[in-house]
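Right after this note come the structures.
Laboratory data are not the source of any read-out in this text; all were calculated from the coordinates shown. The structure displayed is predicted, hence computed values, not measured ones. Cβ atoms are built from the backbone, for glycine too; each structure is taken alone.
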Structure P
C-alpha cells in the first residue's frame, strides 16, 4: 500500500484490510514522503496492528514505492490496495481461492465501484463500465492498448509472474498499464472476478487526476512503445485506420519513430476502406461501438486480432 498524503482516508482504508476474511496476511505500507502526518499515523497504527509494517522513504513516486513494498513483502501472492480506497472484506479470500483453483492464472482482479458517485465524472463512469465488462483474459488482452483493463488496486498477483515481467518500473508513464502490457507479452494469464469487491475513491487529490504520468501524451508514449515491441515490431510498413484528432496524434507519434505509415481515414468499415487494408493494422478508436463494428468486419475477412490488427486509443 503506497501512501502519499492520504491522512483523511487512511483509517477507513486500513480497516478494510484488517477486516479481511483472510487472516494470514501482512500489510506493507510505504510512506512515500508524506507531509500531512500520514507517516506518523501509520506508525501509531502499526504499534496496535502486528500485521502492519511501515517504511518511510523520500518522495520517490508510486512505482518506487511499489518496488520498495515488493522487496519487503514475504508472501508468494502480492495484493495491491491504495491508501484512499476500500476493499470488501471477502476480496482477498475470494481472489486467493481463485488463484488456488486456477494455477495458470497470474493475476486476478475484480469489478470496481466509484465513490462517492457525485465525484465521479462522465469519463470515469465510462471507464468503470468498460472495465467491469472485461471479465475474460482474451477480453482484457485485446483491449489492453485502450486503457488499463484491470484496475491496479484490485490486483492479486503471483509474485513469480510479477518478477518475470520485471516488477514495477519507473518510465514516467502509467505504471499499472506498463506492468500489464509487459506481463501479457510474457504470456501471463489474467482473470477478473465478476463481483464488485473494490471501491475506488474519487477526489481532486487522487494521483489519477494530478500525477503527470497519467496525462494523455504519456499514455500515448506507452502505447506506442508497447505496439512497437509487439504487433508492428519488424514491420516495414503498417496501416493506420481512424478519424479525427486521435488519428492525427498517432500518425505524428509513429512518424517521429520513422515508421512508414499508410493512412486509411474511415469511421466505419465500409467496403472501400476494407479493401485498402494491409496487415499489420492499427485501428484508432476510443469508442467501444466503433471497435465492435471493425472487429466484426475484420474477423469476417479472416484477420486475427493481436496478430494482424490491434485497437488503440
Structure Q
C-alpha cells in the first residue's frame, strides 16, 4: 500500500491490494531555481540517467539529480524542434519541421549535428508526417498523432514497418474523423501504447499485432477525463496523465487501476494540467505541466 510519510503523497485513492508507492522528489532546476516550463516535451536517456526537455526550440539536459548541466538548440538551423530521442550510443535524435517538411537530425552528446537520418524505403502511399519519435531496441518509432499511424525504421532510417493504429482500433465510421492520438510510447518489449482522448481509452499494440485497450470516462478514481501523456515502467505499469482531472493514474500490466496522484493545487506535490510523461530506468517519472510549473519528478516503487 501507499504509506503517508515524509515526501510520500497522502490522500490518494488506492485499492487495498495496490503495491505501488509514489513519492514526490523535486522539479527540474538550474542554479537560478526551478525551470518555469509550460508543457515542455520531455524524453530520457535511460542508460545515462539524463533527462532532456524541449521548450521554445531549446533543449536542456538535466542530470540524475534534476539539475541542468547543458543546453543547446539556439544556433541549430532545424526549423521547429518538436521531439527527440537518444539511441544506445548516446546520440541525440531530433525530430523537427523546416519549411513544412519533417527532418530527423542526429546530434552528438553535446548537441552538435553530425548528419541527417534519411527515411528510406517507404512503401508507396505511406506518408511520413510524424509528431513523436521513440528509440527502443535499436528501432525508431515515428507516430503521426493526427493520422493515428506509426512508421518504424531501423537506426539508420531504413523502413521496417507501417502500423495503421486507427484501422486496428475498430472505430465506427462516424467517429474515425474525430480520432487523434495524444500520448505515445513504446515499452522494452516493443509494445506501442497510445492515448485517444476523444474515446477515453488507452490502446496497446503488441509485437504480435494484437490490440487491447482499456478506459472509461468519469470523475471517479481510475476513470478518464481528458487523457494526455503515457509512460510504461520496467514493471509494466501503465502511467497516464489526465489534464482535466489534474492527476496522473497508475495501472498494473493487466490494466487494473492502482493509484492516482497529483491533484490541482499549489503544493509542490500537486499538478496543474499534467501533459507529457517520461520515465527513466530508476523508476523516476517526469511530468510536464502548465502555469510555469515546469517538470515535476516523482519516484514510483513497489512490486
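Where does the value 1.9 come from, among P, Q, when distance in nm of label points 7 Å out along Cα→Cβ at positions 184 and 208 is the thing being computed? That value comes from structure P.
Figure out for me which of the structures P, Q the number 68, 41, 38 belongs to, where Cα extents along the principal axes in Å was derived from the coordinates.
Working: P: 68, 41, 38; Q: 53, 51, 31.
Traced to structure P.
When mean count of other Cβ atoms within 10 Å over residues 32-39 is computed for each of P, Q, which one produces 18.0? Among P, Q, the structure yielding 18.0 for mean count of other Cβ atoms within 10 Å over residues 32-39 is P. Out of P, Q, choose the structure whose coordinates give helix-only ellipticity at 222 nm (-39500 (n - 2.57) for each DSSP H run of 4 or more, over all residues; to 500) equal to -11500 when calculated. Comparing all candidates, it corresponds to P. The greatest value of mean projected area of the Cα convex hull in nm², for residues 200-279 alone among structures P, Q is that of P.
Can you spot which of P, Q the value 18, 54, 24, 4 was calculated from, given it is P(r) over Cα pairs in 10 Å bins from 0, in percent, for residues 136-215 alone? Let's see the in-between values first.
Numbers: P: 16, 48, 33, 3; Q: 18, 54, 24, 4.
Label of the source structure: Q.
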